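Student: Next up, some structures in structure tokens.
Computed from the coordinates by the stated procedures, all read-outs in this text should not be read as laboratory data. Predicted model only: the values in this text are computed from it and were never measured. Cβ atoms are built from the backbone, for glycine too; each structure is taken alone.
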Structure I
Amino acid sequence: MLAATLASMAVALFTGAAVYVNVAEQPARLALDDGQMLTQWQLSYRRAAVMQGGLALVGTAMGLAAGYRYGDWRWLVPALLMFVNWPYTLICVKPTNDALHRLASSTAGPEARRLVARWGWLHAVRSALGVAALGGCLWAAS
């Protein structure tokens with residue numbers, strides 16, 4: 001039961017953080033002027049990437065462990081959904097992240113705003129993966 005509990009906790013924490021970014025932090029960020037918006041994104045991203053990346057790994061590992069331990073393939077669903085966050089981020093989100101990190105807040109303009117808005121939509125996919133994984137945990141635990 002420990003693996004299932006840890007998987008569910010990691011998935012729930014990941015999902016809560018991801019959704020918070022999309023419904024609270026991103027709209028607040030976009031309300032700032034271009035330079036402040038970019039600075040806020042750069043400072044926030046560094047902290048959030050470590051937390052969300054770690055939670056995705058823990059959710060994957062514990063989901064796999066729960067599936068193996070309990071012989072219940074349903075735990076593989078949230079594990080896979082959490083794992084997908086890694087290649088999705090590296091392939092789809094990273095180019096936008098890199099472009100945003102290359103910009104200087106002192107010269108930020110419409111391009112920075114366009115990239116931050118694009119990043120928000122890309123990040124919404126991570127939120128959706130988390131919500132789906134959390135549903136998978138609830139299904140597997142039933």
Structure II
Amino acid sequence: MDPAYVSALAALAGSVVGGLTSLTTTWQTQRTQLSAQLRQRDLDRREQLYKDFIEEASRLYADAYEHDKADVANLVTLYALVSRMRVRSSPAVVENADKVVRLIIETYLGPNLTLEDIEKAIAHDAMDPLRQFSDACREELQTLL
């Protein structure tokens with residue numbers, strides 16, 4: 001074989017190896033960036049879902065203390081949020097969300113509270129039905145970071 005061919009083949013092989021290395025590095029970088037973006041988008045969606053649930057549940061819980069009958073449309077909204085959590089969230093988060101919904105319904109079925117009753121409930125730390133839910137959400141979100 002002519003030494004010129006050997007030099008040309010060596011140069012070509014070096015170019016191929018260099019090109020493949022560059023391609024592999026670029027592909028791996030893009031893959032890592034995409035994975036990070038998807039993870040962040042999932043985290044953002046969960047945070048928004050939990051925020052929406054907390055706002056709706058808080059509103060309905062306060063309403064339950066003042067009224068004997070629940071607006072079914074509002075409860076449907078709350079159940080829809082829980083159903084969305086069933087798709088995205090851990091069982092601990094869903095379980096705590098179900099507990100909050102049951103507590104809201106029980107509160108609607110109970111007697112209306114006076115300001116004095118509410119003050120007593122606050123003193124006994126009974127006015128924070130979302131604490132366990134919030135704790136479960138925080139634990140889940142920390143595992144996703």
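Student: Here FRET efficiency 1/(1 + (r/R0)^6) of positions 14 and 86 (r between Cβ atoms, R0 = 41 Å, to 0.05) has been calculated and equals 1.00, so which of I, II was it run on? Don't skip to the answer; put the middle values down first.
Tutor: On the way: I: 1.00; II: 0.15.
Answer by label: I.
Student: From which structure (I, II) was relative contact order in percent (Cα under 8 Å, 6 or more apart) calculated, if the value obtained is 40?
Tutor: Here the read-out was taken from I.
Student: Please state which of the structures I, II yields 0.25 when FRET efficiency 1/(1 + (r/R0)^6) of positions 30 and 54 (r between Cβ atoms, R0 = 30 Å, to 0.05) is computed from it. Can you show the working numbers first?
Tutor: Details: I: 0.65; II: 0.25.
That value comes from structure II.
Student: For which of I, II does helix-only ellipticity at 222 nm (-39500 (n - 2.57) for each DSSP H run of 4 or more, over all residues; to 500), calculated from the coordinates, equal -30000? Don't skip to the end; give the middle numbers.
Tutor: On the way: I: -27500; II: -30000.
It must be structure II, since only it matches.
Student: I, II: which one has semi-axes √(5λ) of the Cα gyration tensor in Å, as calculated, at 33, 13, 11?
Tutor: On the way: I: 33, 13, 11; II: 61, 13, 9.
Answer for the origin of the read-out: I.
Student: If distance in nm of label points 7 Å out along Cα→Cβ at positions 22 and 46 is calculated from each of I, II, which structure is the one that comes out at 4.0?
Tutor: Working: I: 2.7; II: 4.0.
Here the read-out was taken from II.
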